[in-house]
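**Q** For reference, the structures are reproduced in the following blocks.
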Structure I
Amino acid sequence: MTTVESERRNHQNVVPSPSRQATFFLTGALAGAASLPVDAAFLSLSQKPKQIFGITHIRSNLAAVLARTGIRFFSFDHVRTYSSHYLQLPTTLCGALGGAAGGLNEVILHSLVSNHRLPSWEAAASQSGKLFMCFGTYTYLSTNLSRELPPRPFWKCWLMGATAGFVGSTITAAIEGARSRALLSAALRGTFVIGTVISVQVTSCAASLSV
């Protein structure tokens, strides 16, 4: 086998298959759907007048959230795979870079579709930076504190995702100037929302790929 043929075969092995790409997108969308009631509950507590179970929030944001979380995990898998294979970076950094790419791409997609223009650099940097820390933290915890991936049982996976959400959301909110009650609110919201997103996606994705 020539060098060119060898490199071509290696590249084909690294590129996620269409079925794997579809699985990551669909399970990402599923995770987004699962997180919407959680997010709506937090928002409804702070809004006046109160919305019953956040139904209005869920209806108005469902399509956008499904698309954003779908592209988030689609991008995550691509970047994580490439950085691990070609750059041979540490596992935690690969996860962090995948999260950053997912956050950046979802903000760009959402802004182009809803506003027909690129997002501000502040919005892109905020989401990309937050998910860099969230996915990096989760990757570190799951690979060092669990003998199997995804971590089992589900509550253990959720706790790792929640910890990652707390770390990323708190640091991001603090950098952006949140203090006192606003910082606590951002930390709690990130803990429960991102914990749900990560745990639902990784468990459902693993189950789908094992079939």
Structure II
Amino acid sequence: MVERRKPVKTPGDALISGQPNDDFTLPATLWYGAVRLFTSAMIAAERKDRHKQEQDLLAALFLGFAFFEASLNQAAFGHAEAHRAALPQPEVDVLEEKETTIDEQGNIIRRARYYPLEARFSFVCQFLAGKEFDRSTPLWNKLKEARQLRDTWVHPKPPFDTWSLTPDQVREVLVTLHQVNVELSRMMGLDPPLWLVEFDELFERLRRGKE
């Protein structure tokens, strides 16, 4: 018999950094880095440097998802640390990407467990905002398409076609990841962080050498 329930909502706020060696600015650094690499790819295209364009587009795609997952994990781990005593164990496990079970001798063990991106993101949305991310929207479909594109390039399989990754695809991924973060803030009743500059604005700043 399968039991199913919604995650509990977080009991309150959480510090985004609770460790002395925790660089809480990493999500911002990764976001700026992803757009900076995309900008570099566009400049390389103008200079007919195809190899640099290809490499920068791929790096921008990867860094974009690093930004997205760093933002997600920063919130998840921060809330798990702040509210551990008040949360059911399943919530703590998913927030920290762990699994609590037993071994053959009956000892309780806790081990790493990696959840599909969309599933864990949906969980974190419900945990933080107390409501589900709307899966009927174009934005949700774009997030799935972005993740599928990322997976294609993280696990490339022959025949290899490096030029199948286009600037339009990477731009769409970065815009989508930004919009998903903004929407999660809206669902929580918060303004997006000031550093989360919209893609086109940041791209133009970088093109003009303002960042």
Structure III
Amino acid sequence: MLKIGPDILPQSLLSYVAFRVALRDTWAQLERVLSSDAELDCEGFLAEVPFLREAPLHIQLDVLAGTWQKHLLSRMFEANLLEESVVYAACEFAARWVEREPQRVVRALRHGPLDIAVPVDHDLAADLRGLYLRLSHTGDFLLLGQFLDLPPEESRQWKQQLGIDEACLEVLFDTLGRWHVSSGFLNGLNGLVTAAESAHLARLMGVTCPA
């Protein structure tokens, strides 16, 4: 279970929809990038958090898998700033595509491990956003983009005034600097992908498929 502030992210159909849409759409973008000789403008679901917009697509999938795994486990985990960012970005990303291009969401949910049929409408978009907004959170990760162009000392002063702990930001900087996915990447996607999808992702990412 994933705890954000004093609240636990509900293990529900809504959380599955948010993570599944974020996964499948970012995965599709990664495939387009890998199969094209041209430079494509593909940002992935984490672009919903301006500070993490430049995170490589395969690393976005990796951090989504790690967050999903903690969400599903019976043990309690205190979400760090990266995991909180992932939850927000998945919910907002899925809600945005529900509103703008419902068929994109339908495609993402199709042939998954759960056979679900949900109305892809404005109510679903509101519920997806509400899944995150009902949690007690600081939203500090959404403020960080404002500090990127400031001199270091001025940036530090603003963070202090807003009560942002710089030590908590290291996991976000680390994500931007990563290039290799975690060894347990595919295991983290249990319950979010089928066995066939897991095998496909293993080939795409160049990792070993779990037995």
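**Q** A value of 4.5 was computed for distance in nm of label points 7 Å out along Cα→Cβ at positions 36 and 76; which of I, II, III is the source structure?
**A** It was calculated from structure III.
**Q** Moving on to the next point. Out of I, II, III, which structure matches 8.5 when mean count of other Cβ atoms within 10 Å over residues 100-107 is calculated?
**A** Among I, II, III, the structure yielding 8.5 for mean count of other Cβ atoms within 10 Å over residues 100-107 is II.
**Q** When you work out FRET efficiency 1/(1 + (r/R0)^6) of positions 116 and 196 (r between Cβ atoms, R0 = 25 Å, to 0.05) for each of the structures I, II, III, which one comes out largest?
**A** Structure III gives the largest value of FRET efficiency 1/(1 + (r/R0)^6) of positions 116 and 196 (r between Cβ atoms, R0 = 25 Å, to 0.05) among I, II, III.
**Q** A value of 2.3 was derived for distance in nm of label points 7 Å out along Cα→Cβ at positions 28 and 188; which structure in I, II, III was it taken from?
**A** Only structure III yields this read-out.
**Q** Have a look at I, II, III and say which one yields -19500 for helix-only ellipticity at 222 nm (-39500 (n - 2.57) for each DSSP H run of 4 or more, over all residues; to 500), as calculated.
**A** II
**Q** Could you tell me which structure in I, II, III was used to calculate relative contact order in percent (Cα under 8 Å, 6 or more apart) as 30?
**A** Source structure: III.
Bear in mind that the values in this text are calculations on the coordinates, not laboratory data. The structure presented is a predicted model; accordingly, all values stated were derived computationally and were not measured. Cβ atoms are built from the backbone, for glycine too; each structure is taken alone.
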